[in-house]
Structure P
Amino acid sequence: MRSWSPEQIAEAAGALLLSSPRNGTGPERAVIDSREAGPGALFVGLKGAHTDGGAFVSQALEAGAWGALVAPQHADAARSQAPGVVLAADDPLRALQRLATAWRRQLKARMIGVTGSTGKTSTKDLLNAVLTPHRRTVASRANFNTEIGLPLEILSAPTGTQVLVLEMAMRGSGQIAELARIAEPDVGVVVSVGPVHLELLGTVEAVAAAKAELIAALPAGATAIVPANEPLLERHIRSDLNTITFGEGGDVRLSSVNGDTLTIDLAGETVTVEVTFDQAHLRRNLLAAVAAADAIGVRPVGRIQLAPGAGRGQRLTLADGVVVIDDCYNANPMSMRAALDDLAALAERGGHARRVAVLGDMLELGDSERDFHLEIGERAHAAGVDVLITVGRRAEAMTERFAGPARSVPDAAQAAGIVPELVRPGDAILVKGSRAVGLELVCRALSGARTTGGPGG
């Protein structure tokens, strides 16, 4: 936005320009935290559940922010600060979103939206890795995938950006549609559909409809990337779109695996790449990323690197040959099954002595939450788990369908106290649960109990 004048910023945001003492240039980014305000920043004062960000406009401008976009009741305080552009809007969030849409159009970049019940973050990161060698790409940061975070990511994209890859999250119907209205995607990727947020949506069919809002928002002639053989999405497929399926039986599928080398059948053409991961669910997500890249004219080449962050499947190699899969950022039935499969595959390849699973509550599953937890107990047994530790009252149900040694504790603090004592040399350990359970305490306890060898493969 640096090339835009304050007048252009005001017009794009639908805001009133009250003060413009600057030299006519625009901001470089937008922020909603006054502590992040500084030269080049447009501070947007949003009203939250407990705090009205507009009340901190003076601090933002005193920190040297380019300007502020606030509700009218905060404008007088803002105008008393010098220097600083002051914009007023009755709804600062809507103004932020309008400004993001205007900047997205100014960039003329291709925009790829990514959503899914599981795997959207890794697919977004894989897509960024595939595209970056070929196009000037901006991909959204972790958690910047809401009606607030998404416009902030668009506004952070510099002039010359050729591709925007934006993750789109949802907890209810209408939210993906709102994000798509802001971002105006050219390509929509639905990575998966499964039982998440059922407390709000009620059924998996409703989850599919909410995710399919991305498909509905695409312009005629655009490309939709969807899982192959996914009946929940069938009624949402549009005849006026180019629909590409991925996964087994799809248009884009895995042909062969030879160590780090993957051969991909891309709608009849062969693509060969090297990867830095061996998880089956990441290979599947790579197929979605390759399909989306191909939709904008990019074919992957060479080595594709993905380094999972803490809590997102990162592997930690500790002393005595112990490997911890830190997957405690979040959990639902789909991601739990994938993580247990990953534990089994890791243990088999690495010859680990035992498979230990520390599994916490899965939240927001509605009336079927007990059934889902029972099913995960069965899946843990089928995955060859030797020892199961459940954390939380919901997860305790897993032990009813698990045939091996099991122990249940009420919270992460107690789990952190007992798990290091249960671990033996050579164990492979999965730590996974919904974010609110706080199982990172267990990972810290394990790391602290043994000398850390760093991230492992």
Structure Q
Amino acid sequence: MIPIELDLLEPLGRLVARPWADAVTGLQIDSRRIEEGDLFVAVGSGRDFRAHAFARGAAATLIPHDEHAALAALGRTVRERGSARIVGITGSSGKTSTKDILAAILAAHRRVVASPENLNTEIGLPLAVLAAPAGTQALVVEMAMRGAGQIAELAAIAEPDVGVIVNVGPVHLELLGSLEAIAAAKAELIAGMRAGAKVVVPAGEPLLQRHLRADVDTITFGDGGDVALEHAADGRVRLRALGQALELETSFTQAYNLQNLQAAVAAAVALGIEPAELGEQGALEVRFSSLRGERLELADGVVVVNDCYNANPMSMRAALDDLAQTAPARRVAVLGDMLELGPQTTRLHREIGLYAADAGVDLLITVGPLAAEMRTEFEGESYAVADAEAAAAQLQLLQREGDTVLVKGSRAVGLERVAQSLGAVSERPGADADRAADAPTGGSRRR
């Protein structure tokens, strides 16, 4: 982190510093992660751990008057002093995977840092900005929201040079009420950008058209866009970017991630990397964040697709499409409640049940009272259970050799416990603790 002088911290709250300290060189809100010279910001119950922070080498501790305002001010200070170009990514689904893909692309061309896991809120995003070391050339951050005004707040902190809206879909309908309102909330990213910045949006998305600005350059991706996929087979893809062809060998093949790839390539181009340079890197190895489409092989040829970080109607359809395309034998779907959909909740869950049937799902296990509605439109073998533990027990009774099992639901349903019960442990370090880490690390269930 770029050092911050103590006199800049004093207006933010109650500051206690070591006698020798005149600046801090890092920031943490978890005292267990403190390193020598860090500032410990006591958010929530953190004031009880100030002594522990000092014991680990903190230069100072701060009890903020307003924790959100304090972190935002610190994030803006580092942003203003740094030279990194920032890419802000939002969307109804696929934000994190697009961030992961873009970071992998940029790593061959820039000193890049990406916000870890789900640091995407008014607490998490400033932490991601503050954590970027001096000398970072590109910082890729994720921006999540649940309601109006929240993306605008994040854009004011990050001041992105490139903004990416991956898509607009039926998420947070309970709070926002309509797709038009969701689009407007996501488009706060466009509104918050400086003149001359660049924005990346899906080609032909009518919900975003009225939000585009003449003084912000627009790059489109997807069919008919400035960056578009021409061919994909067996991990080899050919794209056209600003009229130039480029080919890559990717570590992923899912259709939804190929869409995310197009958004990521568009963002890389927006940062000034020529398509020819992108093509020269050849192989693109992406390690995706935990619980997002991980394919975990078990005994007896069973494959678990561990995609239970979150769910909405758009991402559910994408996951079912991938199951239909990749399962060599029986297709099993363990699908949990999709939350925050408002008055359309019942209809949207029933539509997923119909979509699962059309995707050739052979066995459906629904988890939770909302997901149970999927069975009304699903004519195949199906079971409704109350929670993740019951789903795991049901699945263990019904599982067959060679099954491909999709596990997906909203975060609160905790469906990672289904995968764990089958012995499908995430390859990502710390994934099992991800839910517990949401609060102390600044993540949330925003999308």
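Of the structures labelled P, Q, which one yields 21.8 when mean count of other Cβ atoms within 10 Å over residues 330-337 is computed from its coordinates?
On the way: P: 21.8; Q: 25.1.
The structure behind it is P.
With distance in nm of label points 7 Å out along Cα→Cβ at positions 74 and 242 derived from the coordinates and found to be 4.4, which of P, Q does the value describe?
P
One of P, Q was used to calculate semi-axes √(5λ) of the Cα gyration tensor in Å, giving 36, 27, 21; which?
Source structure: Q.
No value in this document is a laboratory result; all are computed from the given coordinates. What you see is a predicted model, and the numbers here were worked out from it, not measured in a lab. Cβ atoms are built from the backbone, for glycine too; each structure is taken alone.
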